[in-house]
Every structure is written in structure tokens, then in C-alpha cells.
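Each in C-alpha cells, the structures are laid out below.
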Structure P
């Protein structure tokens, strides 16, 4: 299996004139094996053509990398969403009424934070 991202020099190539001569069927034949094809013009890479499978694989890899990044704002969003989900639960109203019906007891200490 090939590595996730290869250097352009390691990918299969075809010159622009070869692609013109062979037509779209030739391009698709080349893509069926590798999924990637570098188009060269005067021996210089000019474009990369990807199969749909290869494109989807790269998009999935990019999304995975973006999700793996430590994003403090996303962590805050996730915490907020979890708290909001608790309020939207079917029994949220009953739990709130039960909590409010019980007298509060601080025992001489001020309590604050996530658990109170």
C-alpha cells in the first residue's frame, strides 16, 4: 500500500501530448490502477488528476487531521452541547422540579462549580 501522501515525483506521469493523443479513455485507464496521474508539460508537473475514490480518501484524511487537532473552542462547544442536551432530555423538567423541591443545605460552606 502506498503512503498517504507521496511526492509528485513518485506518482505515475503522462505528458499533456500523450493525454491528447490517447483521449479521456487513456486517462481513465491510467487512473484505474493508481488513482492518481501527474500531467506534465515539457517534463514539468502541471496538474494532478485524481480518481473519485482517491479524492474521497484525501478528503477523509484531511478531515481526520482537522478533527485530531486540539481545538480549545471546539472543546468548549462540546461541553456546551453536552449541557444543553441534558436540558433537552425528556425527564429534564421532572429532574429540575425534584431539585427545586428539596431545601438547599450549604452546611456553612459556599459551594460553586460544575457539580452545583
Structure Q
């Protein structure tokens, strides 16, 4: 069985932990990063099947990170509570906060062939 991994770039710890727990329950190894700088370090150090990135991070805009993640072959899902800002990132998969874990899982399953 292929081991999938995800990098969750989210500064709200509660959201990051909930997403990580849900992904791990479905066999995806999850790593949490609280900002752009750390996320760039993470993506340079290892390959991730999937990256979930919030658009509002304390240390800057995530655009360069999103480009780097895609260049490394990661699938990217963008998250934000601002629907207008989120729309600017289409055609990437988009999640408007607050979102249901079922909705997130449906998007993940479209990108990764998860079991069950």
C-alpha cells in the first residue's frame, strides 16, 4: 500500500490538529506547519503527496510556497475564510472556512486514491 503524506500549513492550531487527525485516520501521514517559512523548509526537506494551505498566515503570503509545492509534485488544496480571496486561486481545489471534515475528505479522495 502506498503511504501518502500531507503537509498542513495552518496557523490556527485547532484547525490544523483536526485536519491532521482526520487525515491520519484515513492512512495519510500528516505534518503541521504554522507558517510560510517553516512550510518552505518542510517542502525542501521531504516530498508530500498533498499540501493543504491557509491563505492567511502570520509570516506572509503563501503564493511562492504554493508554487514550490506544485513544482515538487504535491497536490494543493487552498483554504480560507475569505471567499473572494479564495476564488483567486481557482482552478486549485478550494475549501472555504469553516468547512466540514466530510467535505475535506471528499476533496482529498479526488486527489489521492485512499482506501476505504
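Computed from the coordinates by the stated procedures, all read-outs in this text should not be read as laboratory data. Keep in mind that what you see is a predicted model, and the values were worked out from it rather than measured. Cβ atoms are built from the backbone, for glycine too; each structure is taken alone.
A few points about this structure:
- Of the structures P, Q, the one that 86, 28, 23 was derived from, the read-out being Cα extents along the principal axes in Å: P
- Entry that produces 2.0 once distance in nm of label points 7 Å out along Cα→Cβ at positions 19 and 43 is calculated, selected from P, Q: P
- Between structures P, Q, the calculation of relative contact order in percent (Cα under 8 Å, 6 or more apart) yields its largest number for Q.
- Identity of the structure behind -17500 (criterion: helix-only ellipticity at 222 nm (-39500 (n - 2.57) for each DSSP H run of 4 or more, over all residues; to 500), calculated), options P, Q: P
- Set P, Q, criterion FRET efficiency 1/(1 + (r/R0)^6) of positions 11 and 91 (r between Cβ atoms, R0 = 35 Å, to 0.05): the highest-scoring structure is Q.
- Which of P, Q yields 1.6 [distance in nm of label points 7 Å out along Cα→Cβ at positions 51 and 99, calculated]: Q
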